[in-house]
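None of the figures in this text is laboratory data; all of them are computed from the coordinates on show. Just so we're clear, the structure is a prediction, and the values are computed from it rather than from any experiment. Cβ atoms are built from the backbone, for glycine too; each structure is taken alone.
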Structure 1
Amino acid sequence: MYVIPAIDMLDGKVVRLRQGRYDEVTVYADDPAEQLKVWHEQGAPIVHVVDLAGARDGSGNRAAWARLGATGIPFQIGGGIRTREAAEAVIAAGAARVVLGTAAVWDPELTGTIVGAVGADRVVAAVDVREGKATGAGWLDDGRDLGAVMADLTAAGVVRALVTGIATDGTLAGPDLALLGETLAMAPDLAVIASGGVGSLEDIAAVARLDVEAAIVGRALYDNRFTYREAAAACEPV
């Protein structure tokens with residue numbers, strides 16, 4: 001397992017939301033591209049970027065994609081990428097992977113089309129879960145049954161899913177290990193990236209004991225609970 005640091009962008013700044021609430025915003029830095037360089041310099045193999053305005057409104061920030069791509073640093077990005085053309089554009093701008101949220105949950109046909117267009121290894125399906133349902137639209141919709149979504153993603157040719165427990169996201173209260181285990185059982189052929197709730201090195205070690213590919217860490221790094229290098233070391237078997 002490896003650790004992926006997160007950058008959430010809103011109004012041109014690096015922020016974190018608590019449980020996806022746009023009225024509970026903490027600003028951590030002024031320039032997402034510069035923050036991308038920080039995580040790269042500390043050893044991150046890839047950085048997870050979310051365009052929060054795009055996730056909420058469905059409009060991708062192409063100027064931001066270009067600024068991030070100009071760094072030459074590997075990143076995956078989601079937020080408002082809901083068409084094949086947008087997915088191809090973000091890859092062309094320099095992203096290593098495109099993260100599909102609303103499309104992954106609600107439009108498996110489109111998801112399959114995007115997988116075919118950019119390649120399965122360049123697509124991450126974001127499965128954000130609240131009370132057993134996967135949600136899209138910036139977590140503002142009612143969601144779909146998690147099992148149905150996972151089955152549709154597998155059928156669409158998706159090979160990597162980013163699984164977030166909404167109730168734990170941004171809380172530092174610990175990851176939803178039960179949700180991760182459930183998702184792994186539902187779709188054993190998918191590589192799972194765990195997200196949400198990591199607040200300690202012990203949390204990272206607990207996730208590493210599951211059969212997941214990676215874990216995304218955001219607020220704990222920005223709050224200096226530990227360094228990226230310490231987080232990476234916590235993934236190693238004792």
Structure 2
Amino acid sequence: MPSFIVHSVAGREISKYLKLKGDDKTKFFIANLLPDCNQVEIDDKWDDTELRRQIQRGKRITHFRTEIDSTIEAPDIDYFLKKYKNKIKMDIVAFGYFFHLYTDYYYFTQFLPKMITFLDKDYNVTSSKKDNVYIKVNKTGKVLKLMEFWGKHSDEGLYGDYNRLNKYIIDKYNFKYNFYKYKKFLDSGEFHVPIEEINPTKIYTLLRELNNFYKISFSSKIEEFKIFKEEDVDKFIEDVIDSFLTTYSEYL
């Protein structure tokens with residue numbers, strides 16, 4: 001999935017196209033983060049492998065994932081629409097949730113496959129999760145073990161590039177985040193969540209996590225991507241918005 005920062009900026013940018021203002025704009029910004037309200041309680045004793053397994057277990061629910069043995073677990077948009085189609089048309093929070101899922105779907109189906117190739121134990125290309133042992137970085141040809149790529153503390157892997165990406169996106173889009181603005185809005189009691197799959201009590205934690213990422217990324221130095229290609233990063237947010245507005249114009 002894209003980082004909190006990427007989701008936030010994508011949400012802000014599409015708000016301009018949708019001409020959202022006032023409370024609707026604030027609701028949409030928060031709603032666009034909601035699928036990451038993971039219900040799994042994190043245990044500090046978990047290693048990177050167990051942490052990823054548990055987080056992905058929770059995300060299968062909040063992100064409406066139905067794939068069982070695929071190396072790519074994108075949200076099942078049809079599955080979400082089957083349940084919440086009517087709410088999307090009349091509730092800005094449900095609509096914001098929908099845009100997050102679509103951003104993830106686009107990322108996993110159109111963006112990430114250009115960056116990496118999944119390999120089995122014999123270094124053959126595979127789309128099966130149970131057979132996946134290595135990941136090749138297409139940009140450099142470097143082959144990483146799974147947790148070298150997926151591990152939250154691996155600078156060579158995906159999350160290392162997320163850190164570099166956050167700084168890049170903040171600068172490119174002049175993104176600013178005020179945690180207290182959104183906290184105050186939540187405290188007002190005006191924010192209601194129509195999506196049953198998330199735990200609303202986690203929203204404050206989510207906004208604080210975004211604040212932490214923002215402060216760290218804002219003061220970071222600019223570094224070259226190890227996995228992402230800059231030309232694709234430059235187009236990602238614009239392409240996601242264009243694709244979403246074209247594909248789901250009936251819900252606008």
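For percent of Cα pairs over 30 Å apart, which structure out of 1, 2 has the highest calculated value?
The structure with the largest value is 2.
Given 1.5 as the derived value for distance in nm of label points 7 Å out along Cα→Cβ at positions 9 and 193, which of the supplied structures 1, 2 does it correspond to?
The read-out was computed on structure 1.
Work out which structure the value 2.3 belongs to, where distance in nm of label points 7 Å out along Cα→Cβ at positions 105 and 161 was derived from one of 1, 2.
Structure of origin is 2.
Looking just at distance in nm of label points 7 Å out along Cα→Cβ at positions 97 and 169, which of the labels 1, 2 belongs to the structure with the highest value?
Result for distance in nm of label points 7 Å out along Cα→Cβ at positions 97 and 169 over 1, 2: largest is 2.
Kindly point out which one of 1, 2 the value 4.7 was derived from, the read-out being distance in nm of label points 7 Å out along Cα→Cβ at positions 33 and 185.
Answer by label: 1.
One of 1, 2 was used to compute relative contact order in percent (Cα under 8 Å, 6 or more apart), and the result was 24. Which label is that?
2
One of 1, 2 was used to compute helix-only ellipticity at 222 nm (-39500 (n - 2.57) for each DSSP H run of 4 or more, over all residues; to 500), and the answer was -17000. Which one was it?
Checking each candidate, the match is 2.
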